[in-house]
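Please go over the structures that come below.
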Structure I
């Protein structure tokens, strides 16, 4: 498996390319992906998208809905079998995306958390 820094940088670059096939190349065929925005866009999923084709359905309209989409990497937190990528979207909102990654280097499960409003992580204050 790749180092998580390399994975995260490639993942951000894929999103910033707006190339759906490049984005989906990071996920397994049987991926399980949970996001509050999935519940809004695909109500029948109740926020949990199952499989690469349903993930494609979820993300396909992004080019039209968010043509200015751009992610900026804020940080990477490693887990035993994956990572959490902290990034800001084009609106400045902080997003945390936790991904469990199989031995082949693809995401088998993803969980997204969106900030309720823009805020700044202050490096001089303890958590």
Structure II
């Protein structure tokens, strides 16, 4: 399994956080593999820029770069719903393996706890390919 959701900070090259161009919220770096994996159609000639993730739910921007020529990607540009950006069910907790907030709530209601995080960790450690 790829580590598409990991963040590899390039110390000394790019800041670890950057302000969202729409709302100014400090946003964390995201690996280019994540952007390439989740954006529906990447433009031809897209620069290999450092992208950042805006996690504010009422902001339409998802990924942005500091470079002026780099495109900004919004919710409608992605192939999946991003949990931090959603306010209506089903709210994804893990789009790779298809878990939602409702799955966790139902499990807690039935058993008193959720094993979703443990199940995700097990899948990742086993190298299981994400759900499509």
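Bear in mind that the values in this text are calculations on the coordinates, not laboratory data. Values in this document were obtained by computation on a predicted structure and should not be read as measured data. Cβ atoms are built from the backbone, for glycine too; each structure is taken alone.
The greatest value of distance in nm of label points 7 Å out along Cα→Cβ at positions 27 and 99 among structures I, II is that of II. Each of I, II could give relative contact order in percent (Cα under 8 Å, 6 or more apart), but the derived value 24 comes from I. With FRET efficiency 1/(1 + (r/R0)^6) of positions 59 and 107 (r between Cβ atoms, R0 = 25 Å, to 0.05) computed over the structures I, II, the top value is the one for I, the highest of the group. If you line up I, II by Kirkwood radius over Cα pairs in Å, the top spot, with the largest value, goes to II.
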